[in-house]
Structure P
Amino acid sequence: MEYMPNFQLHRPESAAEAVKLHSENTAALYVAGGTDMIVNVRRGIEQPENLIDLSAVTELKAITEDKEGLHIGAGVTLKEVSGNEHIVSNYQAVAEAAAAVAGITHQQYGTLGGNLCLDTRCLFYNQSEWWRQSNDYCLKARGETCHVASGGKRCFAAFSGDVAPSLLVYQAEVDLVGPEGTRRIPLAEMYQNDGLDHLTLKPGELLTVIHLPKALAGCPSRYEKARIRGSIDYPLAGAAVRLEMADGNVKDLAIALTGVNPYPQIVKGTDDYAGDALDEESLDKLRDNVRKQAKPMKTTTVAPWYRRRVIGALARRLTAELAG
């Protein structure tokens, strides 16, 4: 780890003030819990001249409910998300995903918004400065070569946030506040398939609220991930499944993935199972469909073929458990 660089710390008390500070310091970074970003700063990956600390913005820390659904502030900690009775009862996969992030101490500081906005990760990127320099850097930072796909001009760094797929299967929406005002978009539209630039946020935009629809509250769901160690590690592959059954047949099925693409991905083709019974043959077909859509690359120490097999197995098992 490197020494912390010199930077100016700002502590706004509102989202509007935070956005204004960012517009005045365009190279600034927003920081909440800092459990991932500060590590990147210590490694020299990020070298901000200004940090905008969001810990004093109380409007980001509320969890409220109304006739439209549940509204979770981006500054709510992962520990609060995993322990909230309403989330546990009505959006189980979201609580499970929050509880799966890193370790307990990380969850006490890490925030929901921070987990959704995690930078993409790669074996050749998340390293110390001297290590990256000795490899002539990489396409994602200061280099011209993608070491994962030699000769390519596209970055394959993987998105490894746990909570995003669980929110995606519940069709979550998010509020974004920026210099041009506030807008609400589906969470899925906040991401794109680009390891270099996986977030579609406009310059200076700040994620403030995550909305979960009331219509899907109580729908059975699960989240599970594979990782090298039983705690702390990011997902090598993670899957969230939401499944509604009616009279023994599928009424509604949604699956989303993390860790195997540069963005959290909604699996296509799940509508094809509507009205069908989930027998062994259809579960195998589902597993194979998930494997085909997962595109892991050599971004970790674990082989891509293994992660592809794991993600299919996770999706199949969770779906079978929910159907059972």
Structure Q
Amino acid sequence: MKTLSSKKSSKKQSQLINELTQISTENQNQDTLDIDLLDAQGILEKINNEDQKVAGVVKGIIPQIAQAVDKIVTAFAHGGRLIYIGAGTSGRLGILDAVECPPTFSVSDKQVLGIIAGGDKAIYKAVEGAEDNQLLAVDDLKSAKLSSNDVLVGIAASGRTPYVISAMNYGQSIGATVVGVSCSYNEKFTQANDINICAVVGAEVLTGSTRMKSGTAQKLILNMLSTASMIRSGKSYKNLMIDVKASNEKLYARAVRIVMQATDCDYDCAKQALEQAENNAKLATLMVLTGLSIEQARSSLVKNNGFLRKAAE
């Protein structure tokens, strides 16, 4: 005879199974039903065929991604932050995008943050129950001091993750701009955000394995959000990473090369300018382009909000 608790558990499982049937990424992919019969090349061709569909799906939602970029640029201009939050693979992708911003664009590690359900240990190992903990999401955002100046990006492939939906609801309640990134339509998820970015990539190669096409779509979207926002904030010159932080030998060499590419000067000139500019590629480039002193170049960049093209003109 079933106990009351076991009946409740069975009912909850039944409800969850019904939910999963409504999620497109949980459907069986009709093109990969024979994947377990194929050799290595055949399997890889199946995966590649599915991967090629992802970019087209993302292309179709560029208008929504652009809306989010505009909000992020405004937030940055007013001292706000970009904060990603997710569980499992989605959370890890947010962290990955966040940690790449400081070396690429020389921004503070507090300007773009990544939060994952279960904390730092969840980056390496799944934390049981974390994605279902709605109170934890609010606590995590309070710890991060989420404010109305920030843009919160909730990431959930399924569009149903309780932790993420709770986080977005809290973000809306305090007036933050809330963006939702998902790969399956969900009414609760849509209601919990201000800008809904939904990349419906369809059934995965392996049923429910959202680290695959869904993960690829999310990575593409996060790349676009951060990179476009940084470019719009003056963090590039032409298509060069003009604000790269020369924190190791490879990045220093890249900074020298950037100055050379931006100004058509030779190695010695670029290296000397970088030394004078204390390894600041943007400052060094402006000095070479205009002949300004370091003080004048720094003042010009401040006056032009960090946009090198404007300062050089």
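Please state which of the structures P, Q yields -8000 when helix-only ellipticity at 222 nm (-39500 (n - 2.57) for each DSSP H run of 4 or more, over all residues; to 500) is computed from it.
Working: P: -8000; Q: -17000.
That value comes from structure P.
Which of the displayed structures (P, Q) returns the greatest value of FRET efficiency 1/(1 + (r/R0)^6) of positions 163 and 179 (r between Cβ atoms, R0 = 25 Å, to 0.05) on calculation?
Largest calculated value belongs to Q.
16.5 is what came out when mean projected area of the Cα convex hull in nm² was calculated for one structure; which of P, Q is it?
P
The value 2, 10, 17, 16, 15, 14, 12, 9, 4, 2, 0 for P(r) over Cα pairs in 5 Å bins from 0, in percent, for residues 123-226 alone was derived from one model only; which of P, Q is it?
So the calculation was done on P.
Only the coordinates and a few stated rules stand behind these numbers; no lab work does. Values in this document were obtained by computation on a predicted structure and should not be read as measured data. Cβ atoms are built from the backbone, for glycine too; each structure is taken alone.
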